[in-house]
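Next up: some structures, all given as structure tokens.
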Structure P
Amino acid sequence: MILDGQSPAAIAEAVRALAAGALVGMPTETVYGLAADAGNEAAVAKIFAAKGRPSDHPLIVHVPDALAVPQFAAEVPAFAQQLMAAFWPGPLTLILPRRAERAAAAAGGQASIGLRCPAHPVAHALLLACARAQPPISGLAAPSANKFGRVSPTTAEHVRSEFGDALLVLDGGPCDVGIESTIVDCTRGVPVLLRPGVLTAEQVAAACGQPLRLPHQVESPQAAPRASGTLESHYAPRAAVRLMDAAALRTALQLLGADAPAIAVYARAPLHSAAARVVQRRMPDDAALAARELFAVLRQFDDAGVQLIWVETPPPAPDWDGVRDRLQRAAVR
């Protein structure tokens, strides 16, 4: 059931459903999430079951503002506070030491927890309404509202297509960002990038006043925490994805015969094919625009029934890191 997320009545109905232990589809600026009360272990278990997600693969907990962080985090380093001030609400998840008594199921049993304050007005309204409920719901565990490992949803209709009409979904329109949040580990004394997003390493470093490390660059007796969306294979459509540079794409298209399978091509370079069963979409030259449409385009290719998706490898520039990461994971089989 899709409801208008701008409606106060729809927000109230969603809060009632969450308080009763049900799941709700909610929009964020990144992708749509499958939300449950983060403090209700039975409700959180429904997320893992609905998605077919391993219960030790942690979820991100969404909070209305930075003031809610101490309800879940045992410690907030100074550089993490600087990142919240710079980017919340927004597409940044921080991994923090977890309060032992809070949200163990949502954290996948880890001693750390991922927290984010989303910028979408519908998500914000829902989180505030949850916080005012009696008893209050302090935060919502909300991974992407899709089956585990598949293409993330960026519209309410995408969510409905994944889980059917029985799920209450708040419609907030197409997602503005289009790929999941940047994830920064704040549990090891320095900021460590676990998943790229639209926020670049340079932006994060400038905001917290120190370089953003990669996991292999950190010497610490504490292992990197598991984080959402960091498995080698993820974000995959039904069709097989292959990344190629423009020259390889051009050659491959020229070699296609009349009996070639249905193929989709997503590229920035102008490409042409005489084969009848080639579906072509031009990738934007701007990284933010490419991120916004990426998952919707992959879903459209699947809906067209193609067997292969050939994608021009994104440029090596930092602003393309998030798009490149999602495509590389989608291409792993």
Structure Q
Amino acid sequence: MDLPKISLQNFNTNDAQAFEILRKVSREIGTFYLVDHGIDLKLIKELFKLSKEFFALPKVQKEAISMIHSPQFRGYSSEGGEYTDGGKDYREQLDIGTARKPFKWDLNSPLWQRLEGENLFPKELPELKNIFEEYQRQSNKACLKLLRAFARALELPSTAFDELYGLNSYEHYKIIHYPAANAVKGSTQGVGAHKDGGLLTFVLQDKQSGLEGFVNGKWFEVPPLEGSVVVNIGEFLEMATNGYLKATIHRVSLTHKERFSIAYFLGVQLDKEIPIFKLKDEFAKEAKGVDTDPKNPLLRNVAENYFKRMLRSHPDVAKAHHSDLLDRFNFTKEVVNA
């Protein structure tokens, strides 16, 4: 399958056809290449350069900023340190979120307060923090512009989704290194099949393939396209449209070469519930509800949904900092309305 390319600049006008193409591509495929996105390509190149320098550091230096030190699930995870779809993910990564002063929370505090905090950056590469924060600013600007285009594509007011994004919205980034397949025994799972949380995901790919999408019962490759970001629809946007838009199922398989990527997940205000937006009748008739796994149901509360995902993905961090939640998130919570 050849993925379509959509220019972010198409949405600078009132060209109805541009929004119709976005709606159809998102409804029928769920993923596409975004070009002319306004993110500085030199900045992206420098961020990949520093990412490779970070992963080339001795393990003891990377482990100094291990996620185990962060109640907010920030920091470094080694290969096999995260689980997806019940299996180990063979990738190492640096998880980064929106940097804010942490709350002094206790067991009676609102759950979302546990997720506010600082990031962990390697002291050996002090320039990584500044380069990343500029990329964060530019990628956020592009992603919010695309989110408004999605609202218009659904014939909602362009600001319809703005209520989901505010002072304590959560942005999540992963800087990722996948090993070559011959470096791992008995597995080719870079990351297992899954949907992303959040509203939208931007994926930057370096030069090596491995990303695969799933449409109509078949897996297809999503090779790197220079100058583009890959856009995936997240679970929260699926929930907000009552399943009219479907979160993209995807995975990464290890190949004969190592692979580098950077993922950005546009989140929602941590203290919010995901509403269902009223679509026009034509679209509402096609909205058949959210696809959810009974063993791992989606929750409309943003903080609860995030914790459910992260406790499963990082059980070591969960036990170290949030052991009181292990029984609470036993996956028997009320699922979202279908």
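Here are a few things to note about the model shown:
- Top of P, Q by distance in nm of label points 7 Å out along Cα→Cβ at positions 54 and 110, largest first: Q
- Look at distance in nm of label points 7 Å out along Cα→Cβ at positions 142 and 166 for each of P, Q: the largest one is in Q.
- A value of -0.27, -0.85, -1.01, -1.20 for log10 I(q)/I(0) by the Debye sum over Cα atoms at q = 0.07, 0.12, 0.13, 0.14 Å⁻¹, calculated from one of P, Q, originates in structure Q.
No value in this document is a laboratory result; all are computed from the given coordinates. As the structure is a prediction and not an experimental result, all values here were calculated from the model. Cβ atoms are built from the backbone, for glycine too; each structure is taken alone.
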